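Heads up, there are several structures right after this.
We did not get these values from a lab; they are worked out from the coordinates using the rules stated. Because the structure is a prediction, the values reported are computed rather than measured. Cβ atoms are built from the backbone, for glycine too; each structure is taken alone.
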Structure I
Amino acid sequence: MANREQRIKAVRDKIGLIPDFPKPGILFRDIFPLFKDPALLNDLILLLVEHIKERHEKVDVIVGLEARGFLFGPMIAQHLNAAFVPIRKKGKLPGECVKVEYTLDYGTDVFEAQKNAVQPGEKVIIVDDLIATGGTMDAACQLISGMGGDILECLAVIAGVEKLKKPFFALIRF
């Protein structure tokens, strides 16, 4: 098996770059080519799981952010024998939900989670595919903390800037 740096490079090399998406001046990092290579996708998940196991003794819940955090979160949770909890945009989850409003470059949005999805004291890792400014991840942290979850770390495949108040790890940084 290749060493960790070689494995990360293989993941990095598979990420697509799309200029001027979703608007001029943005270089979009496309993770979907990873899903066309099952062996590489599996290795990406294992790299993230290895990171978690090296740093955290016990994880109760993996929280995935809408929408691409949903792609990685359940696979990571399964490897860790942990629960998976989705955080979604307002109005997308059934039942009673807790919510947090957060600011975007162009306005505000709302994240929700089902009430009692995370119990007080549960050890939580929050997962997303990419962190650009940290705004959505910070909102997720507020939501989980408000439910009493103990956030161990915020985790992403790719990161640009880091403005988070919680411990943070990204496999790849641009």
Structure II
Amino acid sequence: MNKKPDSNGGSAVTPSLKELHKVLYGGKRFGNHLDEVWPNLFVGDLSVANDRYALWKLGITHVVNAAHGRTYCQGSQDFYGPSVEYYGVPADDSPTFDLSRYFFPTAERIHNALDTDGARVLVHCAVGVSRSASLVLAYLMIHQHYALLDAINKVKECRWIFPNKGFLRQLCALDEKLHKSSAQQ
């Protein structure tokens, strides 16, 4: 592990994949259809994303679909209607898929949405543990200045997540990039 100072005055650690897997395997290993992992930021699965009535009752105003265009996850602006802002990320839950190209644009969308009064954001994929979780972790790292391990632990307080190995590698690279740029400032 490489220890680096983080923006919160502690030390930031970019853990190895083995260490991350150990953390991810810990704690509860079951999930709800939807969990609030940060104020007004929810991670969920396909069943909740496809239930417009449940989303309306929850006050969801923004939906990020991390499995956009997949046969079983075909959300769109038309599906949610004018009261929900939709953003689709056409990601495969494959270790070879480059999700990192969506880290900054999606984090920016989430950040801008959460800056809006009354906004409530759902980030979902099929199961709500890999693609959507990875994008929410990236948001916490980019806009809330969490180190990767701290972001994982923060989300795991509320939801079981398990990003695939490829996404974890990409998040580790993001962690190192963010700490390198903050150290240079």
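Brief remarks follow.
- Structure (I, II) behind the derived value 46, 31, 27 of Cα extents along the principal axes in Å: II
- Value 23.1, calculated as mean count of other Cβ atoms within 10 Å over residues 42-49, assigned to which of I, II: II
- Test item: relative contact order in percent (Cα under 8 Å, 6 or more apart) calculated as 29, pick one of I, II: II
- Here helix-only ellipticity at 222 nm (-39500 (n - 2.57) for each DSSP H run of 4 or more, over all residues; to 500) was derived from just one of the structures I, II, and that gives -9500; the source is I.
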